[in-house]
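Only the coordinates and a few stated rules stand behind these numbers; no lab work does. Small disclaimer: the values here were computed from a predicted structure and weren't measured. Cβ atoms are built from the backbone, for glycine too; each structure is taken alone.
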Structure 1
């Protein structure tokens, strides 16, 4: 074996703020951890964001940088943010000097900016992955200097300036490949043969989705023999339960209904599901496609650059989802969309098949191989 093959590499992974930036980074980090050429992995993130707990739970070394989203208006807040970003850049530069990674991977969000900016200064090669049909500001800004650019959507190529772009899809956890629907339903103590519907508003929850869901659940169970998994989001949980009790007093006696603030193991939830009512975050879409789910997508209307609507429209154009605008989302319209699938099993199957065709199960492996080439100087 040559000396090149024996060389081991150290990596910095960075990205945060939302699950859509964090979980792809974790998927790549976990795959790198199993690779025999990996020496060490460090995750750069904001200690006040959700990436801190997720990274710690996954047992990776965490390097903190304090940085927040850029204010949209000029004023004291913008000046304060600029100082905060400059300090974070210096902190990231210190980490590069101390740990000397061979390559850096950024998965987007403002949290990834300091490590990528510092990498340019320190001349450490880096790769970026953007998960949305409409790439974020950090991705657009750093792509021209990146050694490689990985994208989830073909559509996003038009927004990125780079000579080395790969359409890989989003990296997802290995468990999506190995867990079966039967095992997932057994783990949740659900009936293995009933149509299962997941209702979720992303990692933070969504008030409009929650309100519509609680107002249609009773009628849904009166009309259909189904199972429902309802993730409210932690901050909306108490209020959702309180309102649900008013319109569906006996909901807690329904063994076909699971209501939780948050599920740590979304792989099992999605693998158990046939239909999902969801926001249109890119990672959620990738995970639903990996499970051949029929999604009913309700884009978050205030997402940066309207990227969730673009994600959803991309699927809609390929016959891989049903679509509902946030301001049109009520108990009646949500029930109408779900009923459209439950009353027409052929339509349900077609959307599931189209969704499954969009899955890119080898995305993680491809990104890891590309990142290894960046680290080795290829």
Structure 2
């Protein structure tokens, strides 16, 4: 048997004709990217974009095209053999509210508009792969299932891929997520993340007449201070962030209600359990401190902690054939492979022990998650060709 690099080199060479077709279709891929970016898809409200992608799946004659109960769009290219499928995934949702203007502007070599890179590029490349892997001139051994997923951003908590894997009729062989721009990154390590919403409730009252009643915002502020003081290890890298806080009804009222949201991440998955305990301790101490200040006979303040996000950590090992293929094919495509850790749709299969990676779709982008987001189609075809080669390598049957 030939060494894996030689095998992948042969596979890459065999796709030369398809790469030429992809290069010829570069303008069409860019038009698709612009079009899908202008279809609103805030997290939790992706139905418009899902319908748009569903129609594009149908145009490419994928089989079993459907929208599932989580709002995911699914279509399949049958394989030559009845084997567990390879999943190609690109998330539908963006961080932008429904009312955000989404018109894409051309600024020299750049295209600018909210979501043009994240994840307009990923979706456009997924659709290009669905067209290229046609089952005739490019016929995978394994079926390839294309998945436009919901809930990847923010508090979506990877809702779409969680639902997909929980309800798959057959355990997939692997997953390749196409997310944003770039043609070198290979995300094979899943950054574990937990998110919490903490609510504080007390009696409230007038700022003068009821002074002495516990103050929900004071408790939230004290909790934030304690959370910020939790010692965090530098290795494995671990972060804690209070990203949102609010409460109260007027400047002259003691707030009866306040809330905050906390994001905790770690490259060492076991640390998340310890940090969850630390979060609970910090909140309890802040509540106790505020209640200790209240006047006798005043009703106490209470807090409730709700876990609103849980993204599993883990990794597809560096020596796994999927990662080795991605590294080799990135080099063959002309790029310098960059192994990375991040929180993506690949977290879910990795957490289930299913090989998965996330890659970019080519080109370069910037100002992601802002209304100034931009994309430049510099060597964009190289990223599409790399993605095709990686998917086809994953779709080979096991030796």
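Observations, loosely collected:
- Among 1, 2, structure where mean count of other Cβ atoms within 10 Å over residues 146-153 as derived comes to 24.8: 1
- When Kirkwood radius over Cα pairs in Å, for residues 98-281 alone is computed across structures 1, 2, the figure 20.9 traces back to 2.
- Comparing FRET efficiency 1/(1 + (r/R0)^6) of positions 218 and 322 (r between Cβ atoms, R0 = 35 Å, to 0.05) across structures 1, 2, the highest figure is found for 1.
- Computed over structures 1, 2, mean count of other Cβ atoms within 10 Å over residues 122-129 reaches its largest value in 2.
- When mean projected area of the Cα convex hull in nm² is computed for each of 1, 2, the largest belongs to: 2
- Among candidates 1, 2, the computation of FRET efficiency 1/(1 + (r/R0)^6) of positions 250 and 354 (r between Cβ atoms, R0 = 41 Å, to 0.05) that gave 0.65 used structure 1.
- At a computed -13500 (helix-only ellipticity at 222 nm (-39500 (n - 2.57) for each DSSP H run of 4 or more, over all residues; to 500)), which of 1, 2: 1
- Ranking 1, 2 by relative contact order in percent (Cα under 8 Å, 6 or more apart), the structure that comes out highest: 2
- Among 1, 2, structure where distance in nm of label points 7 Å out along Cα→Cβ at positions 130 and 370 as derived comes to 1.2: 1
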